[in-house]
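Visitor: Scrolling down, you'll hit the structures one after another.
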Structure I
Amino acid sequence: MKMIDFILGLIVVIGIGLFVASIWQFLQTKQFLGASVRSQATVIENRLVQSGNAKESSMMYQPVMKYQVSDKTLTFSPNYKSNPAAYQIDEQVAIAYNPTNPQDVRLLTYWGLYLASIILMAFALPMLVIAGGYFLFKFQLL
């Protein structure tokens, strides 16, 4: 077995793994949306946080939102930051939360729901096309 066959075979295996992980993540999101409760959250603060490492850092805004579950008011902060602030104070934002675990909240935006699936797929497809194409041509299947 040539070294190139081994390396490209490994890339195909990694690509398949990433492809499967992407599909799994998409199905998890679909399942979450099917079982979730939709609501509106209100931005109550744009928290200024430091982003980066000790050498290079920048100040970014992370929104803090409040939402109502039955008679309780809960807060959550998405995992992303931006500069300038992505939301204005008192802006209404569509969210979905798990009724059995109201702290499990996701923003109802395309990127808020499908970012993980897209990133995994963006790495998987080139690996599969390039390395898989090599083997398809090598074994004259294409």
Structure II
Amino acid sequence: MSMDLYVLSDGLPPNLIEWQKIIDEHGFDLKFSRDQIVIGEGGLVTAKWKSRDVAFEFRPCDFDKLIETYDDLDFGRRWDTANVFYWSGLTDCVAAYIAAVTLAQMHNGIVFDPQDSLILRDQEALRMARENELLLPKIEASLRH
């Protein structure tokens, strides 16, 4: 089953080097693979999170379709750029959350989690990414028993 997460902002498509710098500045242990270039079209992003291989899909999406689908939510204003992240594994979830949150930080945007109908801004979004990092080992341990 695939999960998704959205970043709404006014920024241009991310420059991978600048994006990695923001991730590092926030103290996350996520390292994009060096052979990738993420530009307008998006695609599969591979990385290492705490030395584990992770991957998620990153793509631009249509903001108008998003607000039409979630017409009961207030996204605060009209955003110029909308990007969606898709993943399927637990570690991929943590990586996608980190990437999404830091992309929002780069462009003063917001993060929308449709699974929980959460709209996350600034420190709240960073806190959620950190909580996901801390929660993952507990979830993995419970799955082993």
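Visitor: For helix-only ellipticity at 222 nm (-39500 (n - 2.57) for each DSSP H run of 4 or more, over all residues; to 500), the calculated result is -12500, so let me know which of I, II that is. Could the numbers behind the result be given before it?
Guide: Values: I: -16000; II: -12500.
Working through the options, I get structure II.
Visitor: Going by distance in nm of label points 7 Å out along Cα→Cβ at positions 7 and 103, which of structures I, II comes out largest? Please list the in-between numbers first.
Guide: On the way: I: 4.6; II: 0.5.
Once distance in nm of label points 7 Å out along Cα→Cβ at positions 7 and 103 is tallied for I, II, the winner is I.
Visitor: Which one of I, II has semi-axes √(5λ) of the Cα gyration tensor in Å, for residues 47-86 alone, as calculated from the coordinates, equal to 28, 9, 6?
Guide: Matching structure: I.
Visitor: Please compute Cα Rg over 2.2 N^0.38 Å for structures I, II and give me the label with the greatest value.
Guide: I
Read-outs: derived from the displayed coordinates by stated rules, not from any lab. On a predicted model such as this, the values are computed, not experimentally measured, just so you know. Cβ atoms are built from the backbone, for glycine too; each structure is taken alone.
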